[in-house]
Structure P
Amino acid sequence: MSNTVFVIGATGNVGHHLVNFLVKLGIDVKAATRKPDDYSHAGVTPVFFDYDNSSSYDAALDGVNRVFFFAKNADIQPEKP
């Protein structure tokens, strides 16, 4: 079994610290991003992932055995009647 971690939120304020930590431990990391060509981090494989595009899930998660999910709070306001 592989020891690959998929980090959703790898480009964020908290997620990038986790990515750095995992890489220092020698763990293979896949970073979820909508723009993999723009993501550069030594020891990390950027992969296309988009919440709104379920066709991106299988390829992004291929070979992964752990997932970390970091997301900021949604700013959702209830509709007014």
Structure Q
Amino acid sequence: MMTDEEIDAIILNYCVPSPRKVALVVGLSLNDIPQSTGQLIDDLYVARRVKLLVQAGRLLGYGDLDQMRYSEVALPAAS
């Protein structure tokens, strides 16, 4: 069973300092999430985790994050 922290780490692995479409980050992340765990982890769940990472300040969000094809995320600048 994967924890939210493990899923978040996979998501962050596909984020870069320049904006990337949320749909791309979600799709790439889903490829790394094992589906044999018995958990139902789909694109909407991963997209919700992306939105929570933005709300927590771990990612920068651009556009309407409820529409992954029309929004982007980026890693915040290192301080």
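Here, each number is a calculation from the coordinates, and none is a lab measurement. What you are looking at is a predicted structure, and each value in this text was computed from that prediction instead of being measured. Cβ atoms are built from the backbone, for glycine too; each structure is taken alone.
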Requested in this report: Could you tell me which structure in P, Q was used to calculate helix-only ellipticity at 222 nm (-39500 (n - 2.57) for each DSSP H run of 4 or more, over all residues; to 500) as -5000?
Outcome: P
Report summary line: The highest value of distance in nm of label points 7 Å out along Cα→Cβ at positions 34 and 66 among the shown structures P, Q is in Q
**Report entry** Source structure (of P, Q) for distance in nm of label points 7 Å out along Cα→Cβ at positions 26 and 58, computed value 1.8
**Finding:** Q
**Report entry** When Kirkwood radius over Cα pairs in Å is computed for each of P, Q, the largest belongs to
**Finding:** P
